[in-house]
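Student: What follows is a set of structures for review.
Each reported figure results from applying straightforward, stated rules to the coordinates on display, with no laboratory input. Every value quoted in this text rests on a predicted model; they were computed, and no experiment measured them. Cβ atoms are built from the backbone, for glycine too; each structure is taken alone.
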Structure P
Amino acid sequence: MLTDIVLDAVGSDKAPEPEIKGAILACRTLPVRVHLVGPEAELRDLLDEHLENEDLPIVVHNATERIAMDEKAAHAVRAKRDSSMRVGLKLVREGQCAGFVTAGNTGAAMATAKMVLGALPGVDRPALATPMPTSKGNPCVLLDVGANVDCKAHNLAQFAVMGEMYARSVLKIHRPRVGLLSIGEEETKGNELTRDAFPLLKALPIHFIGNVEGRDIFNGNADVIVCDGFVGNVALKTSEGVGRFVRDALRESLTRTVTAQVGALLSRRAFNDFRRRLDYTEYGGAPLLGVRGICIIGHGSSNDVAIYNGIRVAYEFAKAGTNARIEHEFASHARHAAAHSGSPDAVVQ
């Protein structure tokens, strides 16, 4: 049985070429039916050009408007009622598709998802999560990386619940270690937000390991790291910049120092493996956790491989029933909080 995934076909910087190629690749290798949303005539022409009479489960839905990368999210969401994002997310809300993937304007995607899908019960603010590579091989989930610039302590507690559930259900980590990003390991370290959030995370029925520092994002000592969207976005963009610098510097050094043919071949293989570990296209985008439906947001510079992986992540989310599990976890934590507070109205907040 095929899982229906809707793809914003005019989201990326070079759309719709990467989206068309990524959709075709996904339909060839995954049990999915991809619903492309965008200008119907243009998409059908490109499909005919790339498919060459190949019969794949790809459906086209017409959308007359596109939200550009430089548009202000709030205005675009209100003004463009027939945008590819809104049309695509409506397919998820109406139950026609299991998940939505876009490489378009991140702010607009988040705002449209919140408006069209709404938040899960118990979630005040959805969070954008992204897997980060680590030296131990398994990714570390960092959230929030930009959905909420200003947060309160109970928001971070909710992020911890959602990130822990994501690590368990999608990344298959049996007992995820959850850390709170701060400037020192001691409980008293950090700003007012992290100091207020620490006891809330400590009281949750999760494997909370306390404060962690920036280096712990990559050393594999934590499986989930929680922070507000401002700090998380700075950490993410800094990490991407450092990754590109190291990759380029390593390529330059290899080109300059390796002369023997065998040595060059071995070094090239090692470099390609290193590059894959840092390559955002392998992760397929960041899930927006806490909305009533699956929403995966990728890089604007996504190529066909990144689009394919975004569809793969949406499929894995749907297969794992991650949203239903998050909703169940919030209900369970609310009962836990009520039992320990003596109040029947206590919730994770």
Structure Q
Amino acid sequence: MIANPSFTSVYSRKVWLLILAVSWSLLAGAPTQGQSYGKDVLHASIDSVMEAFHDSAMFNGTVLVAHSGIPVYRKAWGEAYMGMPLSEDTPFYLGSIAKQFTAMVVLMLLDENDISLDQTIAPYFQDLPSFTREITIRNLLNHTSGLPDYYVLGKFVEGMTNEMVLDVVHSLDSLDFSPGSRFTYSNTGYVLLSVLLERISGVSFREIVAHRIFSPLGMDHSIVYDGSQGPLPDHAVGHSANGELNDYQAFTTGAGGIFSQIDDLFKWDQALYQKQLIDFKLFKEAYSPAQLSNGKQSYYGFGWRLQEGQPHIVQHSGSLAGFKTYMYRDLNKRHTIILLSNFTNDVKTIKEVLVSLLQ
């Protein structure tokens, strides 16, 4: 059964018990000097932790963990919907993890000399208010555009489309700040990137991503869902914290809109190391902090959250309706954690526990 603890104190206590259990498992299975954790030991430790999270009603979803580029754990826990069990192949709504795919297509066009990161969006958005004309493509990618997030404005509604997001921008009186001067996370900006890519290429964003990323990488269980395909195929259905149906109900793309599963996301993860899509020197832009006009840095790249002082750690979460997702990558050690949940779970806490196991 899918269920959540009734009290926050119970939840917190169980988290700490799990962390203690992790520490104990590391001590009990600690390698001798000059050795390292074996794959079987690591798998068993992760499985014990995930079982505890699931049995405590703190995780319902799928998980893949890779150590040094090799998957050591892959498992589904719980239900897709109404007693129907999840499998490792079940697609989930990714939420904002989708932004890294949008950013990749932008970089691919940059590699082909079709666009420049520091050109303004004005040539592609003559229909938008004049105060948007100084926004650059780079500003949209690293959330320094000054465009307010339509979620924060309270403008999100079921069935939301990209055109409706453009209408929100039309209704604005001004930007929140001068482009490049501050960081404010903006789903609006990434929807505009999706529209921009469509206007450059003349085809839908769904087709662009399928042609440039999903097909070349063999991501056969991944789709950009914009409503044009009809009903979604079998997928995990979102639920709220109290178990009520809370599924994904929108058609926007760029900021979200992607359904995928753990194996496809691992293919994506590995492709980013192997120069399968663009030259790695160019892709390093995606892992670089934003340089603000006041001389400070903002630790968000292109579709990836960065960590100050730890440039080898890139990650991103996703959250909408009942879906909570997380993708964590250690670029030096090639460790990867992918968590996909359809029950409003605290995947960030689970990620932190799993990271401690991989160290």
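Student: When distance in nm of label points 7 Å out along Cα→Cβ at positions 58 and 330 is calculated, the result is 3.6; to which of the structures P, Q does this value belong? Mind dumping the intermediate values first?
Tutor: On the way: P: 3.6; Q: 2.1.
Among P, Q, the structure yielding 3.6 for distance in nm of label points 7 Å out along Cα→Cβ at positions 58 and 330 is P.
Student: Of structures P, Q, which gives 33, 28, 17 when semi-axes √(5λ) of the Cα gyration tensor in Å is computed from the coordinates? The partial results should precede the final answer.
Tutor: Working: P: 33, 28, 17; Q: 35, 23, 19.
This figure was derived from P.
Student: Another one. In terms of distance in nm of label points 7 Å out along Cα→Cβ at positions 130 and 218, which of structures P, Q is highest?
Tutor: Numbers: P: 1.4; Q: 5.5.
By distance in nm of label points 7 Å out along Cα→Cβ at positions 130 and 218, the leading structure of P, Q is Q.
Student: Suppose helix-only ellipticity at 222 nm (-39500 (n - 2.57) for each DSSP H run of 4 or more, over all residues; to 500) works out to -16000; of P, Q, which structure was it derived from?
Tutor: P
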